[in-house]
Structure I
Amino acid sequence: ALTLPDYTYLGELMKVIDVEGLHAAREAVVQQLACAHHAALQQVYESNQTPGPYSHDGASVGKRALKNICLGYLSRTGEPDALALALAQFDAANNMTDQIAALSCIVETPGAARQNALGTFYAHWKADPLVIDKWLALQARSEAPDALTQVRSLMEHPAYDGRNPNRIRALIGAFCHGNPLRFHEADGSGYAFLREQVLRLDRQNPQVASRMLGALNRWRKYDAGRQALMRGELETIVAQGELSKDVFEVATKALA
């Protein structure tokens, strides 16, 4: 009940998806709820701490989930102590769930604290592929204006392997399918990036490439400018020679 409907669900309710307007409206509601109920959220956050050794029993799992939802709201208040609270949880966490919940708040705040936390998390968890997938996806979904630049930079990171389907989904997939604000930038940079990656991936893993391309399936739901850009990328892909059956089918069906 504390979690608002996500961007994708709300977008499906709109005749034409207003990318910036939808994001701004949802953010405004989150911030208003966080500010209006700051004291209550803080109290629930503090009363659902799970001190002592990590436990995976139902009660502990529920407490962590509720606490981390509250942390997410508290991080959006704009209060000076919001980042400090997330950093304190990040530093004190004795489990990945609490640490990555804190990190998800920290990554939306540019600066040294963000970079330090990302570096610390990677150093601690780099031997666990599933956790590093989460680490990559968290950054790919960041609403930072330079999110696409960050994704391109992460493609050069030692943690990323462009031949590993899980890594591809965690980084490229998370950006194109899970970051609507930045993927749907009005300049079309996100669409061009997807086209580049689909054509590259099609030569090595057509199934993954076709799933990535699915991010353009709903192009008719957007404004005329974005429609033209997405349609143009789909047409460019179809015009390429030697496409796999998988990618060709997705692209032509989207254009039909």
Structure II
Amino acid sequence: MANASVLLQKEALRQKLQYFAFKRSGPALGAAISELGEDLYRLQHLAPVPEGEASPVFIDVGASIGIVSVLLCKRWANARVIALEPAPSNFRYLLWNLRVNGVTDCVWPLNIAAGGTPLATKAFFYSPTYPTWTQLAGGDELTPEDDSWRGGWPDWQIRFESETVTLAEVIAAFGLGDIHFLKVDCEGCEWDIFAPHTWARLQHRIRNVATELHSWALPASAPEGLEEAVRRTVCVHEVTRENTLCSTH
């Protein structure tokens, strides 16, 4: 793994960051890290942590190799970050990067996917060249002849399976109180997490949200009006790039 890896060093929001990553993923990750410097998640606009709250809690859904989780730890003293990342290769780099940046005591990493309902297993495709991108496998792709295939714009994809948990399960399992900030970037799970019937049960526990919305990943079976309902919930501020990044603060 070390021979196939490269060390990226950047500064974002006045914090020095360093990440190990798959060599061929350098351009994609460099762009993602640069976006932190633009503060697209509006971290500088978060309200102060309430007085008397010693350890603000953050949840990073779609943590990838730890880009956002590391920054949260460096920016907020005594932070507790729950980082969810299902792709096995990403998760290994996530653990490595927590050590490199000295934040292993700050982050609780979970090699698991997030969704609207708990599932024993769900199939995904992942490209090591584009570690910020993981796609839910379609019904006709659930039982391929082997575990990987070539083709399409990522040029190399690996199929893997992951258990899926809900945010409510995560909050209960860790005995968490209020969540100061929730970041979601998971190529489609946002439509389940922020669906009105699901989000209504959690909204009072989560102070600030930033999420990337992927219209192309909206399920064909989604209820009519789901996209509009989610946008009303999370798009107080909106930035459109390749996808739409929305935040509530």
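Values in this text are rule-based calculations from the coordinates and carry no lab data. Just so it is clear, the model here is predicted, and its values are computed rather than measured.
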**OP:** Can you spot which of I, II the value 19.8, 61 was calculated from, given it is Rg and Dmax of the Cα atoms in Å?
**Re:** I
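Work out relative contact order in percent (Cα under 8 Å, 6 or more apart) for each of structures I, II, then name the structure with the largest result.
The structure with the largest value is II.
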Original post:
From which structure (I, II) was Rg/Rh (Cα atoms, Kirkwood Rh), for residues 110-197 alone calculated, if the value obtained is 0.96?
Top reply: I
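Identify the structure, out of I, II, from whose coordinates helix-only ellipticity at 222 nm (-39500 (n - 2.57) for each DSSP H run of 4 or more, over all residues; to 500) was calculated to give -20000.
Going through each structure in turn, the value belongs to I.
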